[in-house]
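J.: Got some structures for you, see below.
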Structure 1
């Protein structure tokens, strides 16, 4: 019997705090498909990520949040990142 992991994925998705635009495309056979809308030079270049477990998705969310936090610190701090 397969578990319905969609509510778990939705809850974790809510914890994603980043400027990047992510959208849940589908949850099928407990595999989550997330798409990142990315524009490069005016062209839409969507990136697709697949996660086979909630733990894998949680690691991704934590990594993206950490990356965003580092960007915030660099933008708000007095030190330039290249010094």
Structure 2
């Protein structure tokens, strides 16, 4: 993709929502994974448990440095069997 074809101009404010099975410390897994992908500073991390307490939605605002970083985060989060959706 050519730079002029990109929708986002990096670095930029970005927010990711990850929905996964609420087993273990899923929220900490999400944060640790993002740290491993080069995210240094986060905004206020929020989470919400589903009505039947099966799933946890974790929303993490941060400054995205590149499209490659976003792809790396999505790939790393998807490697965990608990992860269901990344929005």
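J.: Assign the value 26, calculated as relative contact order in percent (Cα under 8 Å, 6 or more apart), to the correct structure from 1, 2.
T.: The read-out was computed on structure 1.
J.: Next question. Thinking of 1, 2, which structure, once Rg and Dmax of the Cα atoms in Å is computed, gives back 15.4, 55?
T.: The correct label is 1.
J.: Continuing with the same structure: Out of 1, 2, which one gives -8000 for helix-only ellipticity at 222 nm (-39500 (n - 2.57) for each DSSP H run of 4 or more, over all residues; to 500) as computed from the coordinates?
T.: Among 1, 2, the structure yielding -8000 for helix-only ellipticity at 222 nm (-39500 (n - 2.57) for each DSSP H run of 4 or more, over all residues; to 500) is 2.
J.: Looking at structures 1, 2, which one was distance in nm of label points 7 Å out along Cα→Cβ at positions 18 and 42 calculated from, given that it came out as 0.9?
T.: That value comes from structure 2.
J.: Give the label, chosen from 1, 2, of the structure having the highest value of FRET efficiency 1/(1 + (r/R0)^6) of positions 50 and 66 (r between Cβ atoms, R0 = 25 Å, to 0.05).
T.: 1
Read-outs throughout are calculated quantities, based only on the coordinates presented, and are distinct from any laboratory measurement. Everything numeric here is computed off the predicted structure, so don't read it as measured data. Cβ atoms are built from the backbone, for glycine too; each structure is taken alone.
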